[in-house]
Structure 1
Amino acid sequence: MEKLSKLPGFSLRQLWYFVAAAEEGTISGAASRLHVSQSAVSLALNELERALKAQLCVRRKAHGITLTPTGAQALQQARALLRQAAELEVESGSDAGELAGSLALGCYLTLAPTVLPRLLHGFDARHPRVEIDFTEGTQDALQRLLLAGELDLAVLYDMEIQPEIAQVELYRRRPHVLLPADHRLAADPEVALHDLAGEPMVLLDAPPSSHHTLRLCADAGVKPLVRHRTSNFETARALVGRGLGYAMLIQRPANDRTYEGLPVVYKAIAELSGYEVSVLLAWPRHTRLARRSAEFLAFCQEEFADDAA
């Protein structure tokens, strides 16, 4: 094990003040959040820059602060260090072997209604002293939050994953077509996209779902007639239930009716036989998983073991 040769020239308090200033965008905002004076925040930033021998931000009156490229990188590392320090404090004060503290979890919008409740309920039963704060969003937004250190983990589709993101597969799902129950093809065991080419489509427009859907159509040689776009999964189902078009989706709720109570049917896609999309648990590649995150990862793999089989 490598021994520490010297103490760092900065303190956790300076990192804390730096993170607050970066997140608030102004010295005054950070001071208000931390309940300290503006001069205390400015001094902490000056001392941190001196210790790191680098300019972390540009400060302009009436314009707040702007991070330099070095500052943006330091912000990610500062958040990680502060999280590790908080974890050390919590675990040192916990009973031997007991897991405690907070976990910041992200989840892709359409996965959240069916995945989050299951995970929150199951993990809470196993580790009641861990508080999970979750954020729903699109994949690009969640990946930005992961890399910025604002999320520990995120549940994502295996679509447009950045190289800086590490991941494990939890399970797979087949895309399907959603039709109103009285559609002319509703009784068929599967539906070909070519048979729907002339009909209006309801496009789930929550990146990267929209890109993925249109790419699958293009690969099948079909150019869909997009009539409606929505970023809301249930709105897409509701529009289909009203007969306003068909939709291509991956998630499938247990309830085959819309919020209005109108029946819809799910059909396998003939051109995509055998094609599946992976659901992942992801985290920043450069970050060592904290104990809470590692335990949550192991729980997710156990929870979805049957789904992945």
Structure 2
Amino acid sequence: MGVVAVVTGVSRYLGGKMADRLVDQPGIDRVIGVDVVPPPTPLAAEFVRADIRNPALSKVLDEAEVDTVVHMGVIATPRQAGGRSVMKDINVIGTMQLLGACQRSESVRHLVVKSTAAVYGSGPKDPALITEDSSPRHPPTSGWAKDSVEVEEYVRGFARRRPDVRVATLRFANIVGPGMRTGMTSYLTMPVVPTVMGFDPRLQFVHEDDAIEVSRRAVLQRSAGTFNVAGEGVVLLSQALRRLGKRELPLPANVMPIIGRSLSRGAWADFSRDQVRYLTYGRVLDTSALASELGFTPDYSSEDAFGAFVHGLRAEVSRHG
């Protein structure tokens, strides 16, 4: 009998792509996409309208005899959720309830969690390359990054309580591509881009196709462990803005959030304290475990992934104008 997989967060772009990618994969008999609202376009996978914050999710897992859960449902920006309090509720309480349902399920044997490299924070004391066992020297204090720290804590607790379940946590650098729209892409595409005066941070990117592929492999290989995921190399913020043809507005770090929010005009751009620290000091991941333990090397370097994002933006402008 093949695997029955549930994918959460399928009404958003990456979650929907992940669910559809698993359909017709060898060894997977059934894929069920779960979200509180229907996806904007029909899925190839089955769709079940369910809220991961509701304990009734246990019924979905039990009735379908779900073996594998892929948690793609952590929301990165308050506007996606309808406000910061709702965002935290979905991210943290939702994950708690999902893990509770997994813990009660007799059939679940594998959990794959989409996380973020933002759990490491950013600061002047960071190592040149951050490994999976690096202790954050500047841990995040707010927003999506702090939610993700809490999510990972609950995931580790679940792994201790259910040692029979294989748990894989994927810590992604900035995911970009023709279809991705995130707080980071919103920031980079502002008409005038505020930057931190005197700093040019090193950034890493993951192409959306590589993000889906590494998640697919983690499911099929029944991988366990925590893995940094980033394209090879780095892109300086100044290089990224030049490629986009954007004008910088260098500002002192303490006024950047105020000016940034006024310039972003309600877009998804993030000017939280943690994001400003990231835009000051950057972050570079060591991805050797990804290659040695998961056997995966992204097809796109950070530069190539960012280039695909730029190309997609230009194609969109051409279509509309």
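If you line up 1, 2 by FRET efficiency 1/(1 + (r/R0)^6) of positions 150 and 174 (r between Cβ atoms, R0 = 25 Å, to 0.05), the top spot, with the largest value, goes to 2.
One of 1, 2 was used to calculate log10 I(q)/I(0) by the Debye sum over Cα atoms at q = 0.07, 0.09, 0.15 Å⁻¹, giving -0.26, -0.44, -1.26; which? So the calculation was done on 2. Quick one: Rg and Dmax of the Cα atoms in Å, for residues 166-253 alone came out at 13.0, 44 when computed from one of 1, 2, so which one is it? Label of the originating structure: 1. Calculated for structures 1, 2, mean count of other Cβ atoms within 10 Å over residues 246-253 is largest in 1.
Any read-out appearing in this document is the output of simple, stated calculations on the displayed coordinates, not a laboratory observation. The structure displayed is predicted, hence computed values, not measured ones. Cβ atoms are built from the backbone, for glycine too; each structure is taken alone.
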